[in-house]
Structure P
Amino acid sequence: MKKLTKDLIRILTGFSFIVAINLTNCEENTDDSSNPFLEDMSNPGKEDTGYMNPDGIEVEVQIEADVEAPSYKIYDAPAELGQFALTYLRKHGEFYLESLAEDSTSDQRVEWFVDNNWITAMEARNLPVSSLKHFRIRGVNAVLLFEASRNVTEGSVFKAKVPLNPYTVMTLAGPNCADPDSHLGLDSTIYWYLWNPDKQGCEIPVQEMTVTVSKMLPAEKVTYPEFDKLLEDGKITSVILFGQIGDELNDSDPGVWNMKRMVSWLERAGFSEISPAPVGRRFSKVVNGITFEIDLYSPYDFSGLSDMRHFSNFQRAIAEHEIVAYDGHSMLGASDFWSRPQYPDFYQIFLYGGCLGYEYYVRPILEGKGGWDKVDIVSSVVEVSASANDFAAPFLSKLIWAVGNNNNASWKDFLRVIRERVGDSTFGASGVRENCYSPSGPICNRVQPQNQVQKYENNNPVAIPDNDSSGISSVITVPDDLIAKSVTLEIDVSHTWIGDLVIILSHDGVDTVVWDRAGGSSRNISQTFLLESFANKQVSGDWILKITDLAQKDEGTLNHWAILIEI
């Protein structure tokens, strides 16, 4: 479900969705000041982005509680109860659980406590239902924001108020424990979504579900979209699906108006319309030798995740485009549309702008793609009131800028321009943690070296002067007369704002930019870079690593660096 009202949503520091959509003069509006495709998308300095910094982490948690349910529903009850916790934690604005609806039949992640032992749901099916009173679900993904993200370790515990029986809340409480919603009629199937046990007049028995952090996911590192995969055929294909937002589909629907505004933006940014388009309207522009092709589907082409009549258009959008942006209702996670299509084998980026995309639809898209190797997903953790114009347009505009600037736009840079546009950090990226691409060379080895590797290192720490273009230089002298099959840089830098830094490695007259003010406010660089510019060259002599800090207020240290020569 996608709300038209502008809810006051507290998410990460500095963000709140306060985006006014002018639905009355969209077609006549000639003010280019709001057109993301005409904005300067270069990576800005610290003073321009400090307030945009994410303040959240992703973890795995275990949820545990008592439960009561009819015998024929007892195996589904843990996940149903977890949905009440999802809403309770979300409404407090700091803790976002992934949806548990799809875990209702999990025989491994759901466990029951019987006779002082934990047993799997599969084993529990052989026991009397009367013995199933207390459960836990393991390995649930969660996003923690604000105070919830600070000083968290494995074993940290949070509490969520939930009922004892998820199936009798409507009968016992009526509307007394639910927040009203003008777009939803209250019934037992969606009570969990409107759940508010703190509401005045809510007097049914509740319990505190225990939510324990069971795994801290790897610390944030700077990663990039897989530009090499996007650019290998000389074209980037995108589609934006403008879903129906109003109750009746007509030319006044916000989805129709938003598409008209996008058309206006693209035309003013130098895109040419290609006719006829396979579906909807198609626009094209060549940037730095790369063809950008953007298809726009109106609500008449595909109205949303219940539009079976136009499912073939939905399938076509997914099958033919590298970047797929959806803006429409989420159906409270009840739609199976993201599970239905045949997904292509090439790398894709999905931008999901419906309500609670992270909770509901990351998993079916991931399963459709068969793993994270060929997909990254940008989705929201709260109800989205921004249109595709506010998240897809700045993303695509930043992508166009990156293609003209050595692909020097990290995932954090993309999220920054989205957050800057929509006004909060609702959107985050999934599946990007292990991406290999970087502008200076791969940051992970897709293929392990097949030959001997010689390592040369410098372990002498050097302080990096703040806001000083002279920077520092550190030297490694290679005494051996060798020809490198490949050269990898290993570097460890402590710094409180790595977006300040430029790092260049020089050898034998070749200068390679390893880092160019990427990563925004992230802390520290501890990564390896495969430097293709030094392959098949002589390695003897001095290797000089230069680091400059080009903005004030943050300092750091080069702790260690090494070069690994495959021979």
Structure Q
Amino acid sequence: MKQKLSKGAVSRLLCIGALAASTTLAFADTQITFSIDMTSRIGVDFNPATDKVAARGTFNGYGEFDLVQSNSSNIYTNTFDDVLDTNGAQMQYKYWTTVGSWESGNKANGSNRRELLPVLGGSLVLPVQSYIDSGPASAHNVTFQVDMSEQSELGTFNPSLGVVVTGSFNGWPNTGVTMVQDSSNTNIWKVTAPVNDAEGAFENYKFLAPPLTGWEGAYPAGDLNVDGDSGNRFFDNVDQTLPVAFFNDIPFSAFTVTNNVKFVTDMSVQVAGGAFTNGFSQVEIHGDFNNWASGVVLTNDSVIGPNAYSTILTYVTAPGANANYKYVMQPGTVWETLPNTDPAHNIAGGNRTFGIPHTSGSFTIGPDLFALMDSNSLPDFNSTPTLVTFSVNMSNIVVTNTSFDPAQVYPFDPSHQVFINGMANGNANSFWTWGIGNGGGYQMNQVGNSLIYSIAVLVNRGQPLNLTYKYSVDEADDEAGFGDNHIRYIRSLGSYTMPLDVFGSQGQSAQSEINFGNLTATKSGKNLSFTWLGRPGVHLQTATTLNGKASWTPDLTTDGTNLIVAPGGMASTNIPIGAGNKFFELVGPQ
């Protein structure tokens, strides 16, 4: 029997292979445990035998996260890994049932419940709450604290008139609960007040300092400590001491906290891939701790690991401020490439970030994987210096760059120069600064009398195989808009010729290459001839059946590290046709 192979099966199996080989970096942001007591609703609008209860909120895009009945009790609980909310941010949520729908009428005036997530992630166990806060009263002691430094400095607060706290827990009287000055810091006022309400009830409150300052209310826009629906502060009814708050959440202008932060990055993947050499290469940290002026060199930290590097920076700044940073390899000034947003790894705006605690202290961040690369990323490195030839077709374009009169355009001709940018000093994704005189050795050569230009660039060992680059007329950034680049892969090591590019057609359009794929098979005599878009780390594998759990056998002779990939990236091989069924798929890093 001839081998069974169809184009549809190849395409489908290719997708399966790609997914099976994909790498997902899904480290937990905050593990949140929800618990709700449904006792007060049983017999009213909830039947444990037929109804479900769920938590829904910003942690999962308000989807349905079902809670599980705990040991046949009326308490339902479950733990969710929140990777949508940012560490230190405000998480909003609400309980929901299949019968009563969204809870309403609770102490939050029908709005969402709210919690502040831990600054450094980890876990958060919410108190056992009752649906719509309708459970029996439970007495707790809550200590309130407020810092009046800024109001005293501005002269809007008279200490002789004192401060009170008032809220849903005591019916919102203007008289409130009188606070007293702390003996060790007279700018801080505090009081422990009884709260007699449902267990874990969501409460609102505010501070009041008559008569000059009056009620709180001029909170900063987007204040994480404030319930955006009611405009009040919030807490859950459990025994607790609330953190010291600033009146109106405006800190004293001279108030700062001091934190010694140890940063640790793991360079193991870069060492294994040849991009980083212990004892020769360096890794720096850059950030707003010095307005990104220069980097601080990290030192090898063998206590943590042979490829771990660390340093300690001291932050003296306002509490709650956001700090941003990024790691950089030297020599070559290779910045780590990060996504624009990744809450699971505390990345925002393309930088790593963390919140300054509200108290002074010391803590460690990391070890962070440099550029988020783990061991599955190794096939994506260039394991040997590779001479890569680029070429671009300059036909049918006009020149509009700022080197010329911006009111005119000029048909391209050989009087102009063509450059490539993106591999400065042989490092991938490293751009020289645009502008006349900065292109250095990256001017391309005209091929004969055509409008095709070419250049060979040596890409260093240890660089990623996917290259991001851009062409230029006369050293200006004039091929396409900001960040719209060509993206192609080195598909054969040592020497490789890229497909012909077309000036102005790149990035998110025609010339952003896929990682691998385009597997085709044709019968040629007694052989099956396969072609595919290949590269190192990509190979064929086979199975004799797809019934049940298929057993795949890799054919590493077809891997891009062993098989020569032709210019343009196409790999090919012939396999004799034998008896029985045989299925093929193409696999590689994703």
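Where a number appears in this text, it was derived from the coordinates with a stated rule and is not lab data. Quick caveat, the model's predicted, so the values are computed rather than measured. Cβ atoms are built from the backbone, for glycine too; each structure is taken alone.
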When FRET efficiency 1/(1 + (r/R0)^6) of positions 59 and 179 (r between Cβ atoms, R0 = 35 Å, to 0.05) is calculated for structures P, Q, the one with the largest value is P
When mean count of other Cβ atoms within 10 Å over residues 283-290 is calculated for structures P, Q, the one with the largest value is Q
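Computing Rg/Rh (Cα atoms, Kirkwood Rh) for each of P, Q, which one ends up highest?
Q
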Candidates P, Q; helix-only ellipticity at 222 nm (-39500 (n - 2.57) for each DSSP H run of 4 or more, over all residues; to 500) computed = -5000; producing structure is P
From the coordinates of one of P, Q, mean count of other Cβ atoms within 10 Å over residues 115-122 came out at 12.2; that one is structure P
Re semi-axes √(5λ) of the Cα gyration tensor in Å, for residues 251-290 alone: value 22, 13, 7 computed from one entry in P, Q; matching entry is structure P
